[in-house]
Structure formats: structure tokens, C-alpha cells
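The structures come next, written out as C-alpha cells.
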Structure 1
Amino acid sequence: MFIFDYSFFQVLMAVMAVLAVIVFIALQYVAAPYGIMISDKWGATINNKTGWIIMEAPAFITMLLLWVISPRAAWIAPAVMASLFLLHYFQRSFIFPLLLKGRNRMPWAIVLMGLIFNIINAYLLGAWLFFFSPATLYTAQWLSSPLFILGTIVFFIGMWINLRSDYIIRHLRKPGDTRHYIPRGGMFRYVSCANYLGEITEWIGFAILTWSLPGLLFAVWTFANLGPRARRVHKRYLDEFGEEYSALHRKAIIPFLY
């Protein structure tokens, strides 16, 4: 099957690397219409909670399937690394959507693009861990290597930032309130989009703990997608709250830098 062909894997990696650059540039001019940037100009919409599940769950399913069908399924190091990926996407697919408040909607176009992106990236990481990485690379000793330990620490720091930031955002409003508020606390002390900072940090950690090109590509893609969006959200806050917000001296997504 072509998905288990290493040449196909390499070509897809190259295509995704080029697309990451294109997407980063395109998002400087086009705002993905969901969340605070919601728009009715992108066609038919779906309930926010359902949209998130449809968009995120395929990443969880793809990684799990690749793990189950792999001849390396019982190898401890790939299993542990895949488990970290699945931990993130279990929360993102089956917990995060159910915690969302309000009745916001999401364009089907965004859901389908996110679904395709998630399947491809889960495939690249899963295929690398369970099929294409050198057989001598991810032995049990990898789990005690400095790269794995450092990457895992960074991964969980990112997850904590992400979960904490999502909690702060969810509790900005009381039931029935539709106004916008300035998020405060946690890493919101330093950036406008602390939730995005957390997610980028997670995948930087994953890139380190796997020390792989697919891991690096996933981290780059995450920034290419969320970096421009964070700048738009940052500008939205500045426009909406004026001096009250500018006095906080926050950056968009990277503390003190960007």
C-alpha cells in the first residue's frame, strides 16, 4: 500500500513543508473564521462542539490505527511517544469540545481543512514512529536519553499552559453574557494567545523528544497556523480595548518577542 512506501512518505513531507510556508504567508492576509474571529462569509456552518470533534478526532484515530497495525506495536519507546500524542488529541477531541460554552458555530470549510491537516500530520508522525524510523533508533534506552527527558518536560509544560489558558478563556463570561473580556492570569500576563503558546510549546517538546523531521515539521506547521492568528487576535484586543490593553505590554504569542 502506498501509505507504507517510504518514497511517498518523503514526498509528502516535502509537500507539507512547502505548504507550511504558503499557509503562514496566506494567513497574514486571511483570518480563519472561528472563535473570536468568527465570520459568516465562509459558507455553511456546524455546531462548534461537533465541529471540533470531527476536526480533531481523526488525528487520534490515525495514530492509534498505525500503532495497532505496526509490527513495532509492542516496542516500548514508540508506544510511549505515541501515547503522548494520543493524550493531547484525546483531550482535544473528546474533552475540550464538551467544555466549550455558548452556541458558537464553525464553517464546514474550516472543519474539513483541519480534518485533512490532522490526518496527514498524524500519519507522518505515526508512520515515522512505527514504520520508517531506523530500527536501532527508538530502543528502550531512548526513554532515558537527554533528548527524550527534555522534550517530555517541554511537552508537559506546553500542555499545562494550554489547559490553564483554555480554562481562563472559558471562565471569562457568566452564563448569558456575550461581551468580550481581557483574559488575565497564567501566561496571559505576557501574551495575548497563551493557549496557542501552550500548543506550540507542546509540539516543540514533541519534536525534541522524538528528535525527528516529522516532529519538527509538526511544530513548524503549528506555528505557521497559530502565529499569524495570534497576531490578528492581538490586534483585535488592541482595537477593542485600546489603552487598557496596550498598557499590559503583551506580545501576540511569544513572550517579549512576537
Structure 2
Amino acid sequence: MNGADAPHVLVIAGSDRLAYSGLEADLRHLDAFGIAGWGVTTARTVQSLDGFVSMDAVDAGTLDTELEAAFETCPDAVKIGMLFGADVVDRVADRIALARPSVVLDPVLASSSGQPLIDDAGRSVLLSRLVPLARLVTPNLEELSLLVPDIEDPADAARALCDRGAQAVLVKGGHAEPASTVEDVLVMADDIVRWSGPRLPGVVPRGTGCALATVVAAGLARGAELVDAVEAARAAVARGIEAAMSRGTRLLVLEAT
């Protein structure tokens, strides 16, 4: 159980009742790290063990009520995941602009099976309103190519997001063409940090990108420097992936060290 004085992270994301990804998984990961987690649901999804099935947006009145209640708790950090459409992005951006917490923005644009999870208008508003409010943006390579379609080099594309106002961008390399190593690149205004590690054989558990962003937010809520928070989150997710593969499950379970 988390004590009353535990750091507090607000998660704004879609709901996955199986808790393999989305809001339920994020709250589970925060609890494992001793972080008090609150949630705001942007959409309700139906997912199978293998992937995405369907989704429905939460109505505007419910979303506004949840956001108002959530920001009364003064979160130490906010992790943002699936946002569904432009109206949802606008409403979230309005609250973030008022509260100004540390924001980790995981731009969930499509499911692993290719199902769009935000429309074109929503993606445009995300770029114009939420990216400038983000302490960190965490796209994978496919998401980065959709956000910055005219720049092929990942580091240069990440810098373009920084030029739009993001303080830093972590490009997740797990979706790169099959290779023996996976490289993640953290681009900041005045520095760039690269991490690489072995690509583990087997079926990767679901929700690894969501988990990485959530654990970074947990680190920031505890007052860690960004590079340290990213490094610790990468290590935690790598341990979780290895453990899930050894158990033969796609359910990612993280443990604090």
C-alpha cells in the first residue's frame, strides 16, 4: 500500500480491462514502485490477449469531471497516453496548461496491429498544444514518423519536436527492423544520450512502451533528474520483459529494485 505522503502520478489514458496496457496497467506499475496513482479515462477499449479490438471515447462531460477532480490532487507528474481525438486533447491541454506539472507524453497513435487510436485532427492538436507542455515525449519509431513525417533521421526528427517546445524526446527503438540490439535515443536541447541493449528472443509482452513512460513519470515524481529517470525505467522494463518471456506470458509485471 502507498502511504499518504507517497509521490503522486496522474495517468490520463485509455482503459484496457485486461490490464495488459493502458490505464489499468499503468496504475499497476506505479503501485509496484510505491507511487500513488490516480487515473482519468479518455476512452474505453476492448482488447484480446493478442491485441486491439475496438474503442469508444468517454463523453465530454465525464472527462471534464474526472479531469477537474484529478487535478485537485496536485500531481507530482502526469503521464499521458491514448487521447482519442482533438476535443480530448484540447481538454487535457487546458488542464495541463493551468497546473504545469511534469508531463511525460506517450503519443499513442495506433495499436500494434495498426488500428488508429487518434484521428488526424487530434494528432495536429497534440503537436500544437501538448508537445510544448511536455517534459518528455516518448514516441516509438512509427509514432515519430507520423509526428514528423518529413525527417527520416530519428535524432533529427526528435530535435524537430524539441523545436516545437518539448523539453526532451526519447525515441524508443524496439520497433526497429530485427537486429541483435535495441537502441533508445534521448534528445535534449543541449545533449543527446544513447542506450543500447540486447534484443531478447521470443514474443515481447504487451504494453512495454506504456510502462516505460509511466516509470519515467514515477522517477520524475520522486525528483530524479530526467536522464536518471529514463535509465532506471529502461532497466526496470528490460527486467520485466525478460521475466515475462521466461514465464511464457505477454503480461508485463514490473518490480522495483
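Looking across 1, 2, the calculation of helix-only ellipticity at 222 nm (-39500 (n - 2.57) for each DSSP H run of 4 or more, over all residues; to 500) that yields -11500 traces back to 2. From which structure (1, 2) was distance in nm of label points 7 Å out along Cα→Cβ at positions 19 and 243 calculated, if the value obtained is 1.4? Answer for the origin of the read-out: 2.
If you work out relative contact order in percent (Cα under 8 Å, 6 or more apart) for 1, 2, which one comes out largest?
1
Hey, mean projected area of the Cα convex hull in nm² derived from one of 1, 2 reads 14.2; which structure? Checking each candidate, the match is 1.
In terms of distance in nm of label points 7 Å out along Cα→Cβ at positions 83 and 107, the structure with the greatest value among 1, 2 is 1.
No lab work stands behind these numbers, since they all come straight from the coordinates. As the structure is a computational prediction, the values presented were derived from the model and not from experiment. Cβ atoms are built from the backbone, for glycine too; each structure is taken alone.
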